[in-house]
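*Asks:* Down below are the structures I want you to see.
Every number in this text was worked out from the coordinates using simple rules, so none of it is lab data. All figures in this text were calculated on a predicted structure; none of them were measured in a lab. Cβ atoms are built from the backbone, for glycine too; each structure is taken alone.
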Structure 1
Amino acid sequence: MIARTPASVNARANELVTRLVADAAELGLAIAKGSSGETLIDAGSKTGGGIEAGLRIARICLGGLADVNLLPSQAIPRWPWVVAVRSSLPVIACLASQYAGWRLAHGKGKDAFVALGSGPARALARSEKLFADLTYADRADRAVMVIESDRAPPPAIVAEVASACGLPADRLTFIFMPTQSRAGAVQIVARVLEVALHKAHELGFPLERIVEGMGAAPLPPPHPDFVRAMGRTNDAIIYAGEVHLFVQGPAEEAKTLAERMPSSASRDYGRPFAEIFKRVNGDFYAIDPMLFSPASVIVTALETGDSFHAGGLAPMLLDASFT
């Protein structure tokens, strides 16, 4: 039987969406209705969007189960502002909601729509393989999806999401923005904690033992070129992301998790992500998946009080990416 929690990520996210819509003008967002009645929120395609919009969208993406803030930091003096994330329900917030695991594709050729969907709608659909390892399933009468795209989803994608969520289309909200936008950059870097949770899952660490987490990564300057923009958001986490996880279970297993998690353990570590991406001719799947990790990790074993540190920041590599 699927375990359920009183916290509905879609219900909590929809409360945040209501406030987002109310503040659309000051946040630089455009609100529209799609042909099937779905709500469409443009956060950086044909609108200005911005940092505050990105912070709010990141909280929505996390199902309202995490704090997301922009804070000053001296970890990388040349890039002193970081996006900081903290959650007391990190597995639900990050993996059941925020993780961009739903591949959405329709059409062929230049008019094809291909994007990754993230956000709490995933916890209603539960259509991804990952959910076989998650005990959480949501119940809600409205759903929210966040899409990294420069255009709204076409009717066929809206219908696919509605069907998977078991909801009429007019109960769906889609928030979309390109990686090159300020809001897009913020909400991607806000995945620093999620990246650590996903890496822990890939390493076989029992997710139920991760009881709290926090992370931070520098806010990259946006870039009009997609590959450069994508590279900067990835490099913010790979070369300067910091994560602290609090886990249950044997201290030795917490130590092993810390040692294996940092991005420096990857064979592809050591060059700006945009260079790596071009080297593999844009084939994301040719990149070592172990690269997608925070740079510096602390894992605290709650039963013994021991904390294990691994990895480290790479200011010069981050500077090569950001400038």
Structure 2
Amino acid sequence: MIPFDYQRADDADSAVATVTGHPQAQFLGGGTNLVDHMKLGVADPELLVDISRLPLDEVTELDDGGLRIGATVRNSDLAAHPLIRRRYPVLAEALLAGASGQLRNMATTGGNLLQRTRCVYFQDVTMACNKREPGSGCAALEGYTRYHAILGASDGCVAVHPSDMAVAMAALDATVVVLGAAGERRIPLAEFHRLPGSEPQRDTVLEHGELITAVDLPASTPRRQAYRKVRDRASYAFALVSVAAVVKVDAAEGEPCITDARIALGGVAHKPWRASRAEETLSGAAPSVESFRRAAEAELEQADPLGDNGFKIPMVRNTMVAVLADLTGVEPEAVA
């Protein structure tokens, strides 16, 4: 038995004050990730501050036409919400692609964003891991890397972020709302998670004691959306590669043209990877397999695969082409 203290928060401000004042305290939401890590010995907080009963469990419309998702909204409830399904189907699809039904019933929006990597070396306390113990080394560099990063990695860490939901939110230009000792701040989701660099132990830009209170989605305009996940088995498996795409196609003088493309990748980096090079390549392009391939290749020019995960490069390219073809009505047989 590893002892720890438990405290139920009465409100967000007191929760923040409690965790900020205790260097070994953590927030507890659904607990689907944190409790596992406590059992494995990966995490050993001295105090858990339970925020699961705070009034942060609603999806509300904003004055600008967007939506605010409370931090404790359960993944299953969010995926089933009629406004999410109608306006942001890419998010509903990503949520339903993640975990099992039982876990989605427990997991929260804020907790999903704060998931830690499923790297086997991170979860095994007998192995060297800079993320778990800074300066100890990265056992994955000379080990099993099939699931690891091909983009944005460093010598300090090659692990990937596991969330499906966060990939869709990155493509939707979501904003994370956080409350800290200095007050509230808003962080674009694309800037919320970090690449490992020399501090792989820091998954996000959050300071100790800052609490996610909500995620805001911008107003939805007519765009085609889809999420596709490639994995080893059909359910309850993390992505080898995933693609979230939000695309707008206009027909000027009868010729279709991509006027806006937002693409995020999962399973390839330490954070949800916004494919900005691919987006730039697609801007103004006619929908075609050739233009989709050019966009994918532009993004993958910076890929640096490891010993046994080079297959992710063609997998990303093919998945991106297939998703974009589906969204724009390009003939499926032309994608092969």
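*Asks:* Comparing distance in nm of label points 7 Å out along Cα→Cβ at positions 14 and 46 across 1, 2, which structure shows the greatest value? Walk me through the intermediate numbers first.
*Replies:* Details: 1: 2.7; 2: 2.2.
Top value of distance in nm of label points 7 Å out along Cα→Cβ at positions 14 and 46, among 1, 2, belongs to structure 1.
*Asks:* Among the shown structures 1, 2, from which was the value 16.0 of mean count of other Cβ atoms within 10 Å over residues 22-29 calculated?
*Replies:* Working: 1: 16.0; 2: 18.9.
This figure was derived from 1.
*Asks:* I have 2.8 for distance in nm of label points 7 Å out along Cα→Cβ at positions 246 and 286, calculated from one of the structures 1, 2. Which structure is it? Present the calculation step by step, with values, prior to reporting the outcome.
*Replies:* Values: 1: 4.4; 2: 2.8.
Derived from the structure labelled 2.
*Asks:* Matching task: -7500 is the computed value of helix-only ellipticity at 222 nm (-39500 (n - 2.57) for each DSSP H run of 4 or more, over all residues; to 500). Pick the structure from 1, 2. Don't skip to the end; give the middle numbers.
*Replies:* Values: 1: -9500; 2: -7500.
So the calculation was done on 2.
*Asks:* I've got another one for you. Using the calculated result 19.8 for mean count of other Cβ atoms within 10 Å over residues 158-165, pick out the matching structure from 1, 2.
*Replies:* Structure of origin is 1.
*Asks:* Among the shown structures 1, 2, from which was the value 23.2 of mean count of other Cβ atoms within 10 Å over residues 62-69 calculated? Numbers along the way, then the final one.
*Replies:* Details: 1: 23.2; 2: 15.8.
Clearly, the read-out refers to 1.
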